[in-house]
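Engineer: Quick heads-up: structures coming right below.
Only the coordinates and a few stated rules stand behind these numbers; no lab work does. Everything quoted here is computed from the prediction, not taken from an experiment. Cβ atoms are built from the backbone, for glycine too; each structure is taken alone.
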Structure P
């Protein structure tokens, strides 16, 4: 195949359809040389996007064709499901080569995708030092700083000078981290004493002792720190990197901001999807996998829907006598449900960003109560006036206005108290809140409207 196409523009962030067609043609023609050369010329993230944009069968064929020629930097940029399938298709030798070339944090990500027996087999082919480092990383709990950190960093004793530190970094050669922002100053027991930002290091003469220019680290992370807490600290203190220490206080790794961007995006996407009780769907997911992920929550919603239906059945006689009630019931439930969803979305986001701790939680509850009261009053009056002109019944207008006001109050409080309560019980508010909030709101909407109607109209 002739090299007539160019990689897509990185500035536009879009994939040229012509280039994508050339990529698919190269796979069909089994032009490994063109594929490998073209992908290596691209930014790894753009190359990963291009591969993911292919038909999934074509993507699998491309990975099988490339084998060890697939750059590890591209492999790590693939979305989780694509990367896992790609690793499964690559031969052991290609995976071992990728582990050898990648930073330790990215290598750990690849190892997580492997079955236990295959992982052990591949680790045996690595150098003893590399194998020991990766096994130590895998020994930490998932979604913790220990799993996220990379073990490549620059650490020097406090009695060194700026010149000695620069010469040491140069001498490290390929062992030097690909991206780093700080030099870590340690004592003989490898405990962290301070940090020297690279910009600060380069501003001083070679003879300057490090102890004169080092500073206390803004934040030191423990290997057991949850990745959500790590992301929060990076965001709070605007960190570019942070050191990681073990239980004995020894420096064992560092985490850089590029990894945190991925974590933040992943956590926010997870919370957003959890509010709707669904999981992400990739092109590689089968219909069975998609149904399996969603059906349990639909079953729970089915159960809660019958609870609301049971409430309605209690007032069957009132509905038969006043047909207008059946017409207006969906209005009360829909508006109340929207009010509850609004409060829930704000509360879950605030909990995730640590904005509902201590006194802030009490202020937030009061704010939501007052907002629900004002909204309920305004919407209730509006709906009551519409019902009055529609059905010509003053009492009906008053009933739906009062029911709407009460439902809004209930929805507003439920939207914030339910996630706060679930958080206190140790549950994930993003996953479990929506079912409770929507059920409670529907029950309150129907019970207040139909109950008031029975008392006032009959």
Structure Q
């Protein structure tokens, strides 16, 4: 077993589990804080696939996989909204509004490298390629021991920057190499696009990316997308329409519960008043969602997840105009079909998959060479197979949030143990906090959480090092 443990006197050692956007943003903000304080720090950025700075979202190399938000909203640095656009201009990258995702991955990597250069020689980041499988408390030395698939790391604190839960198929998964359980696993889509039909379960953002990738390599490939509602993400319209500011009574109520039915009534009224400008209503509501979510009774949250969430997602997570045009062209030319229904069974026969779809008692069958689960992240953390999550839950170091969407934590991101006590050494941010904030999966929210968390961890480390500190 190998260890990656620096000397005790070289400042705090913080292990960041997850090398995607969440982990990279935490690491670079930690390094920036260390540089400002001129204090030593070591950060281990742990990624199971070695895609440091890229992760699942920005590991794609397909040029037509674009950011789903304008570049002006995607700065990695809190307080510097133009950082990405300045970087793109300096790199000679044309800004068409929505950058390719692989370009954004390059941006994250270079920004992390810049932060490390500014923090050296006192501080640095170590990129570790391994799978974190468990966390244990240490009796001596540094507070935590992270067990890896091939070693261990002793750290003062750990940040769970694990992103979204892996997708779980909503149907009995066949034991076949022609079924792809996770399209974003490295190399998962390499063989798709061989000309045989492709069925994608789900009609959200993942399906759009899969359809674009599958139809790029072979002009004969046809994609069938299946979901219960058959809803596709809406398209970005452009700059907000001129006019009066959009206001909902629920947004001004600083205290008291928010009932889902009343909130929906207010949203519908605002859309009726601003007819044709529903995008502006959604955009005005979005920054307030975390606060509204916390004020909503648990019963109403469950109703939202069951009946409203899908409609919110397709209007909230919109796609670039270029992506919408590409999808419209695929549908117009008969290369993409959208089916409303649920997959009830899958059988393999003569090298192909026969997929049965049911909707309102009506059954249909499709034959395909590939079946891809494009339903997006799983929504029940208690069913997660990830060894680290299982270990944390089983040993009481973490617990699910009341809705089981992710990890329970306090507002500062400190993970709550099974008794509800906030940890002083284990923290999280981003998608694992969906149960706490709901809107916590996009770069603006994760960036701000990363900056706040970095300030807290830096201050906590400095307090521990002061003689006589009670921290």
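Engineer: Out of P, Q, choose the structure whose coordinates give distance in nm of label points 7 Å out along Cα→Cβ at positions 232 and 400 equal to 4.4 when calculated. The partial results should precede the final answer.
Structural biologist: Working: P: 4.4; Q: 3.5.
Label of the source structure: P.
Engineer: Quick check: 26.5, 94 is what I get for Rg and Dmax of the Cα atoms in Å, for residues 184-375 alone, calculated from one of P, Q. Which structure matches?
Structural biologist: The value was obtained from structure P.
Engineer: Given a value of 4.8 for distance in nm of label points 7 Å out along Cα→Cβ at positions 16 and 352, calculated from one of P, Q, which structure does it belong to? Working shown, then result.
Structural biologist: Numbers: P: 3.7; Q: 4.8.
Answer for the origin of the read-out: Q.
Engineer: So semi-axes √(5λ) of the Cα gyration tensor in Å, for residues 96-287 alone, computed for just one structure, reads 33, 21, 14; which one of P, Q is that?
Structural biologist: Details: P: 33, 21, 14; Q: 37, 31, 21.
Comparing all candidates, it corresponds to P.
Engineer: Taking volume of the Cα convex hull per residue in Å³ from the coordinates of each of P, Q, which one would give 171? Could the numbers behind the result be given before it?
Structural biologist: Details: P: 209; Q: 171.
Clearly, the read-out refers to Q.
Engineer: If helix-only ellipticity at 222 nm (-39500 (n - 2.57) for each DSSP H run of 4 or more, over all residues; to 500) computes to -9500, which of P, Q did it come from?
Structural biologist: Structure of origin is Q.
Engineer: May I pose another question? Given structures P, Q, which gives the highest value for relative contact order in percent (Cα under 8 Å, 6 or more apart)? Numbers along the way, then the final one.
Structural biologist: Numbers: P: 10; Q: 19.
That would be structure Q.
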